[in-house]
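Every number in this text was worked out from the coordinates using simple rules, so none of it is lab data. Note that the structure is a prediction, hence the values are computed from the model and not measured. Cβ atoms are built from the backbone, for glycine too; each structure is taken alone.
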Structure 1
């Protein structure tokens with residue numbers, strides 16, 4: 001887990017911190033990728049949930065809401 005990675009948007013960063021408090025882990029993408037990182041649910045098998053976090057989503061508030069919704073709907077947590 002890269003707990004020191006900070007997303008530049010405050011809404012998305014708050015959603016990432018919420019995910020981590022629920023046991024999800026963050027892996028940061030490297031370099032100039034469009035995907036900033038991925039959060040993975042506590043289930044480490046290939047059936048586990050994941051959510052890809054964009055670097056610059058069109059609507060950051062909605063992207064953060066989508067992340068929170070994915071956490072809420074996860075059957076593994």
Structure 2
């Protein structure tokens with residue numbers, strides 16, 4: 001995996017909590033932060049899908065795409 005180094009400031013109490021949680025889980029601080037960011041990213045993606053499901057234009061495009069996919073499969 002490629003990684004990038006970044007520097008940030010964070011409250012001492014929050015970093016102390018993170019360190020304690022990482023120690024309990026026997027994981028690195030980096031691993032804990034990465035997992036939290038991935039979970040946050042998934043939540044944002046899910047929110048986007050929920051918004052798209054409520055958008056009639058998006059639903060219509062998805063249905064059209066599924067019709068085209070079905071036609072392609074049936075030709076095989």
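For the read-out helix-only ellipticity at 222 nm (-39500 (n - 2.57) for each DSSP H run of 4 or more, over all residues; to 500), a value of -10500 was computed from one structure; give its label from 1, 2. Traced to structure 1.
Tell me which of 1, 2 gives 2.1 when you compute distance in nm of label points 7 Å out along Cα→Cβ at positions 23 and 39. Traced to structure 2.
Tell me which of 1, 2 gives 0.05 when you compute FRET efficiency 1/(1 + (r/R0)^6) of positions 31 and 63 (r between Cβ atoms, R0 = 25 Å, to 0.05). Considering all the candidates, the number was obtained from 2. Highest-scoring entry among 1, 2, by mean count of other Cβ atoms within 10 Å over residues 7-14, is 1. For Cα Rg over 2.2 N^0.38 Å, find whichever of 1, 2 sits highest and give me its label. Of structures 1, 2, the maximum of Cα Rg over 2.2 N^0.38 Å occurs in 2.
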